[in-house]
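Rule-based calculations on the coordinates, nothing more; no lab input. Note that the structure is predicted; figures quoted are calculated from it, not measured. Cβ atoms are built from the backbone, for glycine too; each structure is taken alone.
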Structure P
C-alpha cells in the first residue's frame, strides 16, 4: 500500500519528516522576532536554502538576502550578535517573510512559480488578517508575476516596488539594489 504524500503548509511541497522539522525550526526562529505592529513587511518569494541567508537564523554570519536587507535598513551588523541585530530589526517594526516559507526541495514536483501561485491567496489573507503592515516592499525576481497581482489587490497598505518590479537580491550589483531598497525604506 502506497503511503499518501503530505504537503507542507508553509510551501505546498511534498514534505518529508526532515522538511517539516526544518520548517518548524525556521518558524520558531522567525516568530521570536515578529513585531507586534509591523510598519514594513518585506515579502520575498522563496525562503533561502542556506541558513546564513535566512535573516532569523540564530548566530552566524548574514549573507545573500539577509545581508541585502540589513544593508538597506542601515542596521549595522559590525560588533553585534545575531540576536542584537534581529531585535533591532524587530524594534524598527520590520518583518521579512516569504511566499514559500521553505527552500525548494532538491527535486520539486512543481516549479517555484506554480507553488507561489498556489500559496499567494493564503499569503494575501495572512497579510490582511494577521500581519496588517503599513506598507509592503516586494523582494526577489521570483516575485515578478506575484507583484503584478498583489499591486492590484486591496491590502489596505502601501505597496512599494522598484520601477514596477520587485526589489532584487538575485540581480548583479547587489550594492546598487541595497541602495535602492534603502531609498524605499526612507519613503513614507
Structure Q
C-alpha cells in the first residue's frame, strides 16, 4: 500500500482492517469501508471517531451484485452475519439491508477506483465481485479475498477471466488448481496492469 492510494474494505466489521489501511494510505489516500450490520456499523463509526480519522468513508450498504435490498441472517457471532449463510438455521435472526454494486458507486463518482480491495463477506464474495466487474477490468486492483465454500466457483472463474493469478495469502504460494482453492485467505494479483 502506498500513500495517496484508494482502497476498499468490503465487510469492514468494526474497522480493524479499515484503521490499518487508513494509516498506510495516509491523509492523501482514502479508505471506502462497507458494513451493513447495524451493531458492527456503530462500532466502526465509534472506532473511526475515537481515532480522529478523516480518510475513511463509511457506507452502510452490503456490496453485492445488484442495488436494492437483501436479507442478512445472523447468529450470536456478529462477524458471521451473511447474505448467503445460515439459511437452515432456525435460531438465526434476519434483517433487511440496503445493497449496492461497487460499479454503480464508481459510475456515479461517489467513490474512486481502487488500487487495493479487501473482501471478507462471509460467503457473499462472489456477489461482491460480480457487482464490481467493470471496476476490476478498468483499474486492476490487488484483491485480498477471504474465500468460502459458497463463493469458490464464482470468484475463481470471475477473477481468472479478468486476468488475475491467485496466491495463498499466508505463504504467497501460487494456487494453480481449483482443488487447492479452499476456504482461506487469498491474494489475487492482476497479470496485466493498465
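List of remarks:
- Relative contact order in percent (Cα under 8 Å, 6 or more apart) from the coordinates reads 27; which among P, Q: P
- Source structure (of P, Q) for helix-only ellipticity at 222 nm (-39500 (n - 2.57) for each DSSP H run of 4 or more, over all residues; to 500), computed value -12000: P
- Origin of the value 14.8, where mean count of other Cβ atoms within 10 Å over residues 25-32 was derived from one of P, Q: P
- Comparison across structures P, Q (criterion: distance in nm of label points 7 Å out along Cα→Cβ at positions 49 and 65) gives the highest value for Q.
- Structure responsible for 24.0, with mean count of other Cβ atoms within 10 Å over residues 9-16 calculated and labels P, Q on offer: Q
- In this comparison of P, Q, the computed figure 0.85 for FRET efficiency 1/(1 + (r/R0)^6) of positions 17 and 161 (r between Cβ atoms, R0 = 35 Å, to 0.05) is attributed to Q.
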